[in-house]
1. Quick one: mean count of other Cβ atoms within 10 Å over residues 312-319 came out at 10.0 when computed from one of 1, 2, so which one is it?
2. Work out which structure the value -11000 belongs to, where helix-only ellipticity at 222 nm (-39500 (n - 2.57) for each DSSP H run of 4 or more, over all residues; to 500) was derived from one of 1, 2.
3. Between structures 1, 2, where is distance in nm of label points 7 Å out along Cα→Cβ at positions 48 and 304 highest?
4. Matching task: 3.1 is the computed value of distance in nm of label points 7 Å out along Cα→Cβ at positions 96 and 336. Pick the structure from 1, 2.
5. Of structures 1, 2, which gives 19.8, 62 when Rg and Dmax of the Cα atoms in Å is computed from the coordinates?
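Read the figures in this text as sums done on the coordinates, not as results from a lab. A quick note: this is a predicted structure, and the numbers were derived from the prediction, not measured. Cβ atoms are built from the backbone, for glycine too; each structure is taken alone.
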Structure 1
Amino acid sequence: MASTIRFLMVGGFLGAGKTTTLARLARHYIAQGRKVGIVTNDQAADLVDTNLLRAQGFHVGEVAGACFCCNFDELMETIDRLTEENRPDTLLAEPVGSCTDLVATVLQPIKRLFAARFQIAPYVVLLKPSHGRKVLSGRPRSGFSPKAEYILKKQLEEADAVLINRIDELSPAEVDELESLVRRRYPDVPILRISARTGAGFDALTELLDQDGDFGRRVLDIDYDTYADGEAELGWLNGTVRIEASGEYALDELLLELVRELRDELARHHAEAAHLKVIGLWEGFFGVANLISSESEPELSLPSHCQVRCVDLIVNARVACDPEWLRERVEQVVGRAAERRGGKPAFRKMQCFRPARPVPTYRYEAVQ
């Protein structure tokens with residue numbers, strides 16, 4: 001009889017650091033001699049995270065066009081393909097950052113329908129300090145409506161453990177404040193402090209994730225009308241574009257320039273960014289720049305250190321604004337950046353929309 005596959009899902013709001021966390025976990029498990037598969041998820045195709053993880057050599061499948069809960073059958077088909085290709089003993093899953101109720105709609109269905117095939121690891125949820133502090137403290141303006149804040153709060157409520165991420169960017173007092181805010185609202189949920197970037201706290205995290213037990217049991221009492229309205233507040237954009245220039249230019253400078261100018265453009269119009277990522281790819285080189293909130297500084301999360309004449313860009317933006325307005329801003333910023341380099345952008349695909357109401361394939365209110 002084949003051994004079970006360890007299923008490990010890492011949740012958290014948009015920009016919380018899920019992709020960086022999964023990449024570090026994947027490297028850890030591979031170093032232990034385990035075979036790892038990763039499944040990414042998005043409401044649209046052309047996901048930066050998928051390309052980023054594949055560029056690092058991981059075996060990655062993508063569920064695009066709907067969240068795991070609303071496309072559960074494709075999630076299982078994607079896992080089947082990864083199993084045929086690589087026979088992983090560990091599967092890491094990254095759900096859409098605007099989704100919640102994943103215990104009832106993903107973990108419980110796996111436990112009920114595929115109990116002999118999978119072993120469920122603790123379901124951990126990352127807390128992004130920038131939005132987490134504002135939402136949990138009840139400050140007047142977090143940048144989102146109460147309905148969008150509802151999603152972040154529900155994500156934490158269903159976690160087997162909450163991970164306060166980016167502790168390398170915070171003072172000890174700021175980390176203590178965040179932990180106090182989480183404990184006040186969720187007193188019985190374990191809390192870990194980590195940095196997905198540096199690896200701080202990951203020994204404790206992997207020790208937790210290796211535990212055996214009955215995890216994924218915190219089924220939510222959730223209002224799907226509020227949840228749907230909160231998701232629909234966000235304008236969603238996934239776009240691909242090629243920039244060809246007359247001479248060579250630094251790819252990393254271009255990526256940071258795009259993210260910085262988009263941040264400034266959004267700020268001028270009071271449009272809160274939940275997350276913004278841009279990846280540049282060309283002939284085996286790649287770099288990534290991102291923005292995790294309107295108040296944050298753009299970050300070159302993965303530098304390419306290369307000069308290019310031509311580059312393929314993938315832009316993923318999640319912003320509290322009209323999606324068509326967002327598309328116009330992205331096209332203008334990319335166009336100006338190309339012009340400054342003596343080139344023109346060739347937009348290949350621009351998907352922009354508001355997420356539809358979540359309709360789960362399965363939902364189990366009673367735990368298995």
Structure 2
Amino acid sequence: MLKQFFILCSGADKDLLEGCAEGEQTKYVGIGATVFFTAVMAFIASAYALFTVFDNIYPALLFGLVWSLLIFNLDRFIVSTIRKRDKFSSEFLQATPRIILAVIIAIVISKPLEIKIFEKEINTVLLKEKNVMALNNKKEVANYFKSDLDENKAEIDSLKSEIDKKEKEVNVLYETYITEAEGTAGTKKLGKGPVFKEKIAKHNLASAELETIRKTNLAKIAEKESKTKILQQDLEKKVTETQPIIDGFDGLMARINALDKLPWLPSFFIMLLFLAIETSPIIAKLLSPKGEYDFKLEDLETALKATLEQDKYQRALLVKTSAAMHDKVYSDIADDKNLYDLQRKKATELLELQANNFVEKQKRTL
């Protein structure tokens with residue numbers, strides 16, 4: 001049963017192959033097995049590739065089945081349409097388009113399996129890329145909020161600087177009236193004279209202004225700092241919202257790009273392996289000599305071709321003979337006097353009817 005199934009997979013004529021030797025049947029069983037297992041590998045590769053896209057096993061399995069059947073049908077078609085010729089160059093020319101198609105199929109099948117085989121290494125590459133993307137994302141988000149944060153910080157620094165400047169002014173005025181009272185500066189007269197009273201009045205005025213500025217500016221600073229906290233929260237929220245997009249950066253295209261960043265030699269040899277598997281039935285047919293099955297198939301094809309050519313010639317001859325006979329029949333009829341008189345009589349009657357009808361029409365118009 002398994003043998004019959006692989007013969008079916010090879011695309012060979014089952015009835016024709018049954019009459020061949022055991023070795024000939026074994027050759028086509030091997031070709032059919034290669035076609036079948038290539039379809040199995042195509043199912044695994046496509047199912048895994050679609051699973052990385054949809055993250056759902058059911059559509060991945062369904063598409064994998066459809067894809068494997070498509071690959072199976074293509075491989076079976078490629079193998080079954082290759083015919084043995086008398087010259088190897090003719091066979092190779094016939095097989096060239098099929099070999100190109102087999103190469104394309106092998107590359108398509110091998111790529112998802114390479115991704116699965118090197119999954120751990122690819123995950124490492126993706127992790128590095130995600131970290132870089134996360135840092136770049138934070139920088140971009142920070143740059144987006146940078147102007148507002150810098151403006152807020154500059155305003156806070158300006159308000160604090162105004163308070164510090166007024167504090168320094170009050171401290172200077174304090175030192176001035178103290179030294180005036182001690183007699184160590186100013187008028188250098190000990191005691192609280194008119195100058196002292198003038199200087200302490202300036203200090204008290206400046207101190208009152210300082211309290212007003214401090215109260216006003218501290219309220220503004222608290223408002224600015226609150227705004228800064230809100231901006232910082234918005235920044236962190238934006239980073240948090242965009243992080244899942246970065247975390248989800250592990251689709252099929254991302255993994256293919258990550259695979260390209262790994263050393264190329266192991267991936268290349270895996271592709272060569274699938275290329276060898278995919279093209280092996282074609283190569284086997286090209287390199288193997290004409291077998292019993294090929295001779296029988298050629299005999300059937302040439303017999304059918306001869307029959308078709310014979311039928312075509314007979315139909316052409318039949319048309320030619322029939323045309324000659326009809327020409328002779330109509331020639332003999334043309335020489336018959338009775339038929340001529342009958343035809344003349346009928347034509348005369350028709351002309352009379354036409355003339356009478358014309359006269360009646362003319363009368364009705366008058």
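1. Here the read-out was taken from 2.
2. This figure was derived from 1.
3. 2
4. Answer by label: 1.
5. 1
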